[in-house]
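K.L.:
Pasting the structures in now, so scroll down.
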Structure P
């Protein structure tokens, strides 16, 4: 008799990958063997995307070539351009991105091929276009004018420019760039698994990314950072500790705490906490950071749970001027580098992903004519 299935596929090894690895007991995360603590704040998002998609950290020549491809890839297709206004009017942010990425596939010059070369080109375009799609969607729904991407600016700098309408200072750009690095990949999370299942059918990269975006949309995956900010906004700054205790006593879940893999602090949270504090102090109003610290202390004292990547990401994005309902889309901007790398890896050594299931329904049912039921 087969073993009982593990609910949620916990601890089931679903694929082999050379892209990222987690040591949950020690609280460590690696991209292609590099510790995230060595990469965050030292390696740009463009370098990290190249590492994941192309297999190694680039030298200056390779980075320049990859950067040039990203700049070329920022141009949106005709279908996307024609439909952004109506999509912005009728769809919420993650719904809109799901639609826009699907439309982008129709105009991609490599849409008919899953070859390694075509996949690399598509990966670069998707990485370049995702921040543009988020910014253009936001501008369309608010009626704001939006600056064109500056070919001399990084993905992080261009995104902050287009979202806020003004050039960000260099330190804000460095912090946001580090956020993108921290969120770039995270082993077999739900959205990455969805992308690989789709890619394993030999479907195209855009289809796999649409599957990933649809999965990230769920509040138990990508939506947690937004919910953290909503929680902070709902609390009285003078009554944080008691409010958190009351919610926990009532059986409510406080978003941004605990992780299926990490048994200690999420290493990404270590960086994000520090960045949140720095931005809070620079803003002149550290209320949300202080509230976050108090929440963290109460949750650990009460439940023994550590903050995960979503908890301090919320206040970092808030202090950077990013609208709260765009926090999950920002997650997709970063994770695009990892998703596309996983599609490339899946296509390079493919086998259809087809798990078994345990049937728990009725047996030996006998058919009756409809008038006898």
Structure Q
């Protein structure tokens, strides 16, 4: 199979779909890899490194899309990209379609097969291609919060870990999954007062054992969320429903009752965000203020550390890329976990949670339509 790797064009996205080591593995299996010139610049992998790994270097994104049978990316295709897709092509990348009906329509119109990293599953019921970036994003969330808390950036002027004689910052983590766990780990390491809120009592027991009592584990209710959010210096939004829009856990009417200069970090922003006042931001302009509360809602947080995150992502995605390259769409028949990543095929939305969140009818080809208000 001919696999194409274009340069990422989302604002300040420095990752790349395939690192040179992954290209070498694919070429060794008899596949042809074409890489856009400069695609690896963000991870300091130049064209020579890709050529040494066996890739052919093409000058433009148009050339890569025209040549490839499968496109491997990192972030969801931008409008100019999904318009280049053809019915015979496979797109393998993060999609996050639930809050993005325009992208969904574009992919449906292309006729291409679109597979989302974030809905591929594993035998334990996990999301193995989301996990590595969730680990990175969870850790970055605390770094971002610590900077946003500083008074020159509009925050409360609170040091995350405090100092002897002065209380540390209070951090409320909404969600005890991969993002929440890694955020809590970083916050505890800095000396913050941390609470993790989750709906699952078994998960809270696991977290209590993991942190050996260094965090407060709280069962999620409206009262608990409100109490912890209003008393927090930092709130990390780390909730996930695979393929679906994130629930809104922090309402707009709660903000006036929070501490002035408190920070909300919405790691769920790719799925629409879990704060009612969230909207996507970029690394170039990462924060905004609503009712005196600082919001950090960067939609591609791991893109800030691309050397780490591109390699971590490839460690997880490469086995699935190989399966698709070796078997094409027949790979779905042999691997139900890869098949769970199938979001769009033959002009239809194939993933139930995605379809429900978008309000799209999962009808036959040519009859897909919007059936609920956006």
Structure R
């Protein structure tokens, strides 16, 4: 019999605006320390994205939107150079991380808002007297995007919860929860919605080397909400499947190509192959802003490579020879043929392919 657990009273906020600054929950400090970074400039937001103090495709996009607003606020009242300043701010944000399409989606949306302001005021550049109004409008757009993100995550969660059997054991990878979004989450949004519906899911969380987002972040989020979670190393997932201990695999996505291929945290592809081998459904959960129809397939998605010290070191401790060569792609590509369905705020595509994706966002 299902038990309704209800929604957690204190929904986690990854970031929020306060007194002219963007407050960002520092995810590099979790789970040992919970504190917010006060980002008062576009440059500080870009630094937070680059350092993974804020991470997860939707969260990166939202942070970038606020970064654009901060850039505008910093320049308001200057006698000239507004347009070039705004382009420089957007460029700095766009150069932080290449794989998550939400970053570029958010920057395009802020650029579109800026262009609409030019049209509304019938100018090519705002005067010093109107720059404050432009900055306020850009901040309002970023706030609107944050509210839409939470709404869409809840819709996505409800759509995905219908796929989760009662008392299901869910395997997840990396962190696709509230920490990866503005609030609520994508893959963990599905888990939350299933929990709130009384389906009593329990989660196995891969630790997710090399940065341990599963161990540090996913377990912290789920324990905070009282949802049962068991931590495993990445290499244990196949054995759990072989033992019949996994009912469904649920991950996020940083970019979805036009043919249904996805880019997600390194290790996702292996889980998808294992899931198919064990006849376990494999779902990716992502908002439609993560769909990139300009990328025809996974081969068109740029995959970020990060510093080798993320692998050579663990928690600041050297665990490998300091000069050993390291290959450290942050993401991998999972072909659509391994994906049972893509869960979005507009419903579930099963299977995701060129026709269904085009229809979804047209």
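Bear in mind that the values in this text are calculations on the coordinates, not laboratory data. As the structure is a prediction and not an experimental result, all values here were calculated from the model. Cβ atoms are built from the backbone, for glycine too; each structure is taken alone.
K.L.:
Between P, Q, R, which one scores greatest on mean count of other Cβ atoms within 10 Å over residues 58-65?
P.N.:
The maximum falls on structure R.
K.L.:
Using distance in nm of label points 7 Å out along Cα→Cβ at positions 122 and 226 for the comparison, can you identify which of P, Q, R gives the largest number?
P.N.:
Between P, Q, R, the highest calculated value is found for R.
K.L.:
To which of P, Q, R does the computed value -12000 (helix-only ellipticity at 222 nm (-39500 (n - 2.57) for each DSSP H run of 4 or more, over all residues; to 500)) belong?
P.N.:
Among P, Q, R, the structure yielding -12000 for helix-only ellipticity at 222 nm (-39500 (n - 2.57) for each DSSP H run of 4 or more, over all residues; to 500) is R.
K.L.:
To which of P, Q, R does the computed value 34, 16, 10 (semi-axes √(5λ) of the Cα gyration tensor in Å, for residues 42-185 alone) belong?
P.N.:
Here the read-out was taken from R.
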